[in-house]
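Derivation of every value follows stated rules applied to the coordinates shown; laboratory data play no part. Keep in mind that this is a model prediction, so the values were computed, not measured. Cβ atoms are built from the backbone, for glycine too; each structure is taken alone.
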Structure P
Amino acid sequence: MPHHHQPAEHDDIWSVEGRFQHLIYSPKGGIEGLLIETEGIVTQFVIDPDDAASVAQLLSLRRDQALVVEGREARPSPKSDGEHVVYHFERLAAADGRATHAAARETQVHGKVVRLNFAKHGAANGVVLDSGDFVHLRPQGMERLQLKPGDQVQAEGAAHPLVTGSGWVIEAHSVNGEEL
């Protein structure tokens, strides 16, 4: 049985220790999750392919790397019984015995707007700067600030790397001195 640990403060989140085996791909070529092995037992973690921060964490993993992965146990599939336990990925808690810090860090970015970014439903939700950084403002922030290509932006907020590795996603709480 894999080494599972359930932290007291998160009744439905489980920590599973094991060795990274490989990524799991979607039929469209995205990343849907990963497999780890603990003492010969395979455990699968599935992720939302649109969760760029989680996908970014998985891209640097190496076969047989020691991991601690946190997840929520998945309900049985109506399609069929699986070959192993399946969890919904919450976070990569440790790699090679070191805690991972996927938590965002406070940062400041500045640059010129090169394009707008859009939410899944089509509303503008932020801007991409000439630095490659994506400043996420939510549709309400975009309506309020009325940013457009060519505008200069200085944004402050929590940041984490883009899955492409080419910049940062900034959850802006301040843009051009205006609090959001």
Structure Q
Amino acid sequence: MKITETSLKGCFIIQPRLFEDDRGVFFESYQQKKFEEAIGGQINFVQDNISVSKKGVIRGLHLQKGVHAQSKLVQVVHGEVLDVIVDLRKDSETFGQHYKLNLSGNNRTSIFIPKGMAHGFVTLSDEATFMYKCDAFYDSASESGIIYNDLDLQIDWQCPIATPIISEKDYQLPTFKEFFK
């Protein structure tokens, strides 16, 4: 397992070691001891979530705030997405910056997103099954986020269809500037 920090402080890419033979492939998608050693801290994941999305669906940019803030370990088990993370931690040296990475069932890469970062993705394949571990339980009152097409963030979502498919709830998210008012 190879774990490397991204350009966003505290956000890590996890690339598993693959064992392939004529039967298929085996790999560890998560190993607590190696993971915590690489990130320099302890994480207690308490909830696993799975979403299935069609081509052109954008989910995000989401996070939970306050005492219910979540760190997440995300991966795609089937299909392909462009994963997007935005650092919203005011005291971070990478505050306001974003990072993008293709995650797929083929590359088997995961990414760790610490508390205080917004997260989203767009589905590039016909369908994608997205899995994530969270270190805090979901709390609807703590839900927040940034609108996906924020002008200050200038994220190129590389959406594979002309008009992205977005939930009404996500259309109501604030801009980057509004988020900090």
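Consider the structures P, Q: one of them gives 1.6 for distance in nm of label points 7 Å out along Cα→Cβ at positions 34 and 74 as calculated from the coordinates. Say which. Working through the options, I get structure P.
Upon calculation of distance in nm of label points 7 Å out along Cα→Cβ at positions 42 and 138 from the atomic coordinates, which of the structures P, Q produces 4.1? Only one of P, Q returns 4.1 for distance in nm of label points 7 Å out along Cα→Cβ at positions 42 and 138, namely P. Consider the structures P, Q: one of them gives 16 for relative contact order in percent (Cα under 8 Å, 6 or more apart) as calculated from the coordinates. Say which. For relative contact order in percent (Cα under 8 Å, 6 or more apart), the value 16 is produced by structure P.
Which of the displayed structures (P, Q) returns the greatest value of mean count of other Cβ atoms within 10 Å over residues 58-65 on calculation? It would help to have the intermediate numbers written out before the result.
Working: P: 12.2; Q: 22.0.
Looking at the calculated values, the largest one is Q.
Taking mean projected area of the Cα convex hull in nm² as the criterion, the top structure among P, Q is P, with the largest value.
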